[in-house]
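Each structure below is given as structure tokens.
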Structure I
Amino acid sequence: MSKPMSQRVRPLNDDECLHYRDEFRAARYAALADAESFSEICFALESLGIRLLGRQGDLGAYETLIEAYALQSPIFKHIAKNSRSYFKSFDALYRIVRKARNDAMHTGAYARHATEAAIELCIGLEDALMIGVKQTVGNVMVKSPIVVESWQLVVHARQLMLMHSFSFLPVRFQGDWWLVSEVGIAKFLNSNNGTVKRQRLGMSIEESKGGLELIKIPSEQLLSINHSIEEVLCNAQVKEGRTLWLVVDQERPDHLAGVLSPFELM
């Protein structure tokens, strides 16, 4: 299904919208991890711009074409226009990113300001690209999720969580899916005895199961790519607890096709 669009813009189909949404999402995560690394977002903008323009150009040449998509999002079309104290317009955000892209000074406060604008721009564009796309788990989930194996060490799981700001990591253990949580690891490693902490860091997930709290995911709570987002949210409860859904591969239930968190649904 192609989106209704101006004659000047080359319409994107649903698969293309998902592809560019994923590029912006990945670039946004990279920028969140490193405030001086907003260039990934620029590359994503250029990739979309080339597709819409049909040839190589620069951010200036792509602006009106990308804006045509951006204005499909209520964030840019209505909210930014009516709440300027809280939200920047597409024009303002794009101008900041374009200027920073052309400048050599990508450090300190300047870089952080440019990165914040680029992240805001990404959020709006991700929303715009999903307008009209079927709201299924497969279309919204994060693909190629990071999973820990039961034989891998606690220190490895801890490192992944600290590097990527993960709250949970999926692990396949004894034929079931479980979640390792940041709270579980913090409690497991909490010891005034340095030797004990070193020993626990060097234990495998399987060896640590007696002391490391793992959250078992019942098979009926596992999702498939065909689940609708409406169904997922209807069954979700606003409460303290697990906030990561696991999406199993339909052909290989011992593998994950993706993961889904409230961040992807907002």
Structure II
Amino acid sequence: MNAQRLVLPPGHPLHPVVQSIWAVQAGQGDAGYAGETILPKGIVDIIFDLHGTAYSVVRGGKAFIAAAERIRITGVQTTALTAVPSSGLHLLGVCVRAEWAAALLALPLSEATDVWVEGRLVLEGAEEVWERLCEAPDFAARCAIVVPWLTARLRPRPEAGLLAHACRAMADPRARFADEGGVRIVAKSLYVSERHLRRLFLDRVGVSPSSYLRLSRFVRAMHLLEGRGSLTRVAHAAGYYDQAHFCRDFKVLGGITPSQYRDAKGPVTGHVFMAQMSD
């Protein structure tokens, strides 16, 4: 499997909006490759599938076939899923911070939560961009195509600043919020009602504030698990009350324990998934 990643520099118009641009390429003949287990993450992905591959997907114990699409939007994912491509894999993706996704996408983000949306329906000009990406010789050339296109699409919403402040507060591991209590504290600090904050989150982020808070802890823990710290230290640094809370919540969201995640082969930075290795 070949993976690449680009992070835009501070000062770039897309820097607050786009977490990273990534590419993954793998063939069915690649040793040990059998698909991906995609873990929950508090971002929205715009994915250009340069092979137009269909997938066998399992989420929450339910299996279905995802039709081949050139462009798709994946909203905030709140549960793990396993996706096995029907042929070789060649993807270029844009990780968009969920609180800024409405600046690029013309749809309520709640309609994309835990589903794949056909990108051409909500991204004007995406088909032409897909064709240019297919003709581009390498990752750098593809980034040079997609970055100006996204920059031209950028239409920040008036409430984006408020959402960004709210998400930043919830992502702060020093503020060990209880889920509902934390939402109340954040809403009060922004001089808005909890009801208004919840409505904004559901429409512009795709999940409730308490769900976003929970996902933020989980994603923080995933990255911390790539280090050597003990589970107790990871739990504390990620903002959990204790190790038991951490292990229980991680298992519910990710479908595996923290130790299983740490021992798994092949975490890929930028597109948070693990390679599902064959025996």
Structure III
Amino acid sequence: MPIEIKEIMSKKILSEAKGYLDIGFTHSLNPYSGCAFACKYCYVREMPIQKFKEIPWGGWVDVKANAAENYRNEVIKLRRNNRPVHIFMSSATDPYQPIEAKAAVTRRILEEMIENPPHLLQIQTRSPLITRDMDLLIVLKERCEVLVSMTVETDREDVKRIFAPYAPGIRLRLKALRELHDAGVFTQAALSPILPFTPDFPNVLEGIVDRIWIDTLLIGDGLMGRRSERLGMPHLFETHDLSKWYQKDIHLRVEKYFKQFFPGEMIRISKDEAFPIHKT
């Protein structure tokens, strides 16, 4: 689909963590507004940033050209005041969506973080482009706690094409996870949201992740499933004969299944806590 790209100057880049990020994280950081991946289940579609836009979600991206400079100024002030800086990047966009290959906003932010590190950084993405910045992540993880969380909703490409046709392929994401893990970066597979997968899914993740994060459309959209309903997710599941995967207890069933393959301490569920940030 055609995408409107605009370069903007943002007043701030760090936002105080709220809602599901309020436990453990102090700030969210979004290098972009809008997201070209346009996943059909994305709860941001139901938030004001999109609700009042005439262009549909996935059809526009604002590039925050001064994001790195803002980060430097804001984090220096926070550290000067002895305030903790635990950053979730990103909560309402993907920091490694296609425009990042050219704009490099996220890369410049990471460069600034090496000079002025937060206490903790969790990067949430679904893009293998993150491996481009392996050199920076390897340096940064020696200066602060770094966790890369890769969204891997399923191991089925056919299912991905139904729900997120413009997002990177699953195999590419798994390859990126392996490269990061092999480089010593703490990695997490985010089954967020859980989509139908094959019985072999745990084996696919074995040896390439340090943690598995389980989330669902019913508990992970910020309104206990109401946003997902408005986005037509129940109907989409039904249309493709997948309704058995759209159940309130799906996270518990998936947890039980994955615990047959992984130690219990490796599995986290969004119902129990906010996004995990610590390694132990």
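Listing for the model above:
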{"read-out": "Which entry (I, II, III) yields the derived value 0.5 for distance in nm of label points 7 Å out along Cα→Cβ at positions 151 and 167", "value": "III"}
{"read-out": "For helix-only ellipticity at 222 nm (-39500 (n - 2.57) for each DSSP H run of 4 or more, over all residues; to 500) computed as -8000, the structure of I, II, III it came from", "value": "III"}
{"read-out": "At a computed 50, 47, 35 (Cα extents along the principal axes in Å), which of I, II, III", "value": "II"}
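Coordinate-derived values only; no laboratory data. Given the structure is predicted, the values throughout are model-derived calculations rather than measurements. Cβ atoms are built from the backbone, for glycine too; each structure is taken alone.
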